[in-house]
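Visitor: Given below, in the form of structure tokens, are the structures.
FYI, it's all coordinate maths here, none of it is from the lab. Not measured: the values here are computed from a predicted model. Cβ atoms are built from the backbone, for glycine too; each structure is taken alone.
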Structure P
């Protein structure tokens with residue numbers, strides 16, 4: 001992948017700013033899609049010590065990735081991400097959030113993020129509302145299967161936001177607010193990311209598998225489901241990212 005050099009000045013010309021929190025949760029398919037479209041992008045990774053830009057002015061789109069942190073953690077870079085999300089809204093720059101990124105969008109716009117009664121890990125179906133906004137972002141297939149790895153979620157939507165999708169475990173899977181889309185799921189997922197996460201899944205994961213078989217897949221089930229659902233996930237990602245791009249300012 002022709003990934004932009006993260007040491008480049010944030011003031012250099014690029015279409016998209018991608019905010020990454022942890023090494024383990026990189027751009028995945030989003031980066032592949034941006035490169036395939038010939039879109040220039042800057043990547044800033046907090047764990048790598050990259051400085052987030054002071055402003056998003058000059059970008060056309062902003063993407064915020066996931067990570068194992070809680071959106072409610074008192075970390076400077078999380079609050080910086082929220083400030084940049086709010087500035088992007090003021091400037092009319094569409095923001096798209098993946099998992100933790102979606103939670104930060106909820107907080108930035110006045111919603112709430114809390115821990116759910118049980119985690120959601122693996123390939124699980126969501127159901128979108130069928131509204132005009134849901135159809136625009138997700139298409140006609142009303143119950144796509146997407147990849148999840150989270151226990152927190154945005155439990156109260158920001159004022160003016162529209163709920164777009166839900167799942168059995170997580171009532172708020174996606175919301176739209178103006179040109180922005182916040183997702184609880186990982187539409188940027190790739191088999192390589194799943195492989196890496198299963199190599200070091202954290203101490204809680206084996207216990208979660210035993211306690212929550214209705215919402216947490218074991219590795220064998222997850223790998224089998226990846227074979228069945230990765231192509232559909234990528235097709236949905238293509239649609240979501242195209243819809244996001246269509247909202248960028250000229």
Structure Q
């Protein structure tokens with residue numbers, strides 16, 4: 001039976017990147033169903049509109065046989081500060097009756113597992129959203145040594161055109177990061193295609209690499225008791 005190891009429901013902004021990555025990289029017999037939320041863009045105002053839709057969207061999974069329902073949005077699940085990821089989980093669980101997870105929660109779990117203390121962060125977000133993410137990470141006990149927002153002003157980062165930030169663009173921006181003092185590098189945003197470059201970045205940077213896609217998949221599998229150790233997805237997937 002398809003999905004006999006785990007059935008995972010996804011709630012994501014208007015992009016197919018998460019489904020594409022998860023169907024390629026997840027272990028066999030793990031299935032994904034997906035719901036979309038309208039996304040005006042990764043500003044604090046746009047993210048508020050996004051998250052206002054979360055509970056109603058999660059309710060659609062109430063009669064679906066899922067082991068876990070995941071809110072796959074990094075900035076959306078941390079934009080309102082410390083504990084907001086847990087509030088998003090409560091909304092998911094209340095509406096769907098299923099266990100919940102968010103990308104921000106998954107990232108925190110990944111950083112803890114890797115023994116991270118200081119992290120350098122690269123995002124496609126505007127400054128106000130970067131400041132909110134930095135504060136979220138610091139309030140959860142991680143020192144942010146550097147946070148950089150990539151110049152995507154020429155790209156419509158509204159969830160439909162984020163894929164224009166291709167692997168070459170992300171790789172070049174990552175390699176320009178100042179990692180001084182950092183013991184982990186975090187590439188943030190579920191709208192970016194990152195799985196293909198995790199392994200290469202980790203080899204060249206000399207520190208563990210966490211990305212939103214990678215951490216979300218890793219954490220979702222662990223929450224579903226699927227302990228697969230997947231190749232070429234960085235040190236995180238050796239745990």
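Visitor: Which one of P, Q has distance in nm of label points 7 Å out along Cα→Cβ at positions 41 and 217, as calculated from the coordinates, equal to 3.0? Show your work: numbers first, answer last.
Guide: Numbers: P: 2.3; Q: 3.0.
For distance in nm of label points 7 Å out along Cα→Cβ at positions 41 and 217, the value 3.0 is produced by structure Q.
Visitor: Moving on to the next point. Any idea which of P, Q comes out highest on Rg/Rh (Cα atoms, Kirkwood Rh), for residues 25-88 alone? Walk me through the intermediate numbers first.
Guide: Details: P: 0.95; Q: 1.00.
Largest calculated value belongs to Q.
Visitor: While we're here: Assign the value 1.7, calculated as distance in nm of label points 7 Å out along Cα→Cβ at positions 113 and 209, to the correct structure from P, Q. The partial results should precede the final answer.
Guide: On the way: P: 2.7; Q: 1.7.
Here the read-out was taken from Q.
Visitor: With FRET efficiency 1/(1 + (r/R0)^6) of positions 81 and 185 (r between Cβ atoms, R0 = 25 Å, to 0.05) derived from the coordinates and found to be 0.60, which of P, Q does the value describe? Before the final figure, lay out each step's value.
Guide: On the way: P: 0.85; Q: 0.60.
The structure behind it is Q.
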